[in-house]
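Chemist: Next up: the structures, one after another.
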Structure P
Amino acid sequence: MTTRRAGAGAPALRSVLVAVVETGFEPRIVELRDRTKVHLRPIAPEDEPLLHEAVAAMSERTVYFRFFSPIKRMSDALAHRLAVVDYNDRFALVATTHKPAAKERIVGVARYDRARGTDIAEVAVAVIDEFQRRGLGSVLLVELARVARRHGIKAFQLIVLPENREMLGLLRKMGWIHQAKVAGGVYEISFDLPEQG
């Protein structure tokens, strides 16, 4: 996988600049395993319509693994809550298609929400079906962890359904399953974030 810097995408320039200043994460182009290129950048409030489209492009299985519910259409309230973050305790990265002449599409999202007053954050990752198994999930997790570390977060927690073998396999491959327990029919996984190098 290779990366290079990229200019701002569809969101308003002010939103992108605020995100860069707050997080230190500069938008960039990433080349996946199959040489597909995607644009990584912080989420912006203007991404609400793109989030609607991304969920609509997901299979029922992918939606269920992300939201633990068979959502057919994401509500405007949920899209707003997911798109509006403070870039510190709540943050999200999006991967979008890198086709300058085409309309931007969100193809992957990784986010964290810090538990109030702690250095632990809950994490969620989703990649639309056509971009799965290309290494995008691991790219999003690694980059998300770097931003989290810069904001004093030392550990991630995830809730994963036992049927979500792809996510469990990804976490094992990355060496990030340090503690896992089954509670209420789901895996509760936690792991310490690597120190910034």
Structure Q
Amino acid sequence: MKYLKQLCKPRDSVFDPQRRDTVLDLGDLIENRIEPESFFEENYITEGMKVLLEHAFRRLEGKSDQGIFKLKQAMGGGKTHNLLALGLLARHPEYRDKVMEQFYRAEPGLGTVKVIGFSGRESDAPLGIWGSLAAQLGKKEHFKDCYSPLQAPGQNAWENLLADETVLILLDELPPYFENARSRAIGNSDLAQVTATALSNLLIA
């Protein structure tokens, strides 16, 4: 019988001090700091990830009416890695067949998808979540009336922002954002309440 060390060979990155302590987050995806090839070489596609990818791409291809996916996991970074995998495949169509060929065949006609997102760790975002998302689309001025003071864009405002666009919106680490936002007063309310209204309007847009 062979020993475990004879059967398993760790990747070189395990011993690379510059890489082993790196924890990717949504900001790395938004800022294009993740190399898709190395990401998918280093990460295993779990059953849960397969389900997310299949259903999300069905939506992007216009085959499904389900447009909202809530990821649940107690701890451990699994949710973030699922979001990163989805975002990379949406943004880089050349990797879809290689990564998903065993469980889903993406439509060749679906090209590069615009990917925008927000990590709740960016608690100091001056224009709120809506301003950050609009800026990533190059439409910061679309919500100009909602910045000073910060107020929630309505359903129609979100629909106009996203009109004629195939966009994947990723949101992560929202609980700490809301916790911090409660301390920021806006009129008789606070940023947490305003943000909750803004996201509620987005989800029905």
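Values quoted throughout were computed directly from the atomic coordinates according to the rules given, and no laboratory measurement underlies them. Bear in mind the structure is a predicted one, so any value in this text is a computation, not a measurement. Cβ atoms are built from the backbone, for glycine too; each structure is taken alone.
Chemist: So semi-axes √(5λ) of the Cα gyration tensor in Å, for residues 81-168 alone, computed for just one structure, reads 23, 17, 11; which one of P, Q is that?
Modeler: This figure was derived from P.
Chemist: Looking just at Kirkwood radius over Cα pairs in Å, which of the labels P, Q belongs to the structure with the highest value?
Modeler: Biggest value here belongs to Q.
Chemist: Starting from the value -9000: which structure in P, Q was helix-only ellipticity at 222 nm (-39500 (n - 2.57) for each DSSP H run of 4 or more, over all residues; to 500) calculated from?
Modeler: Derived from the structure labelled P.
Chemist: Looking at structures P, Q, which one was Cα Rg over 2.2 N^0.38 Å, for residues 33-96 alone calculated from, given that it came out as 1.12?
Modeler: Q
Chemist: Still on this structure: Where is distance in nm of label points 7 Å out along Cα→Cβ at positions 49 and 105 largest, in which of P, Q?
Modeler: Structure Q comes out on top.
Chemist: Check the numbers for FRET efficiency 1/(1 + (r/R0)^6) of positions 41 and 129 (r between Cβ atoms, R0 = 30 Å, to 0.05) across P, Q and tell me which is largest.
Modeler: P
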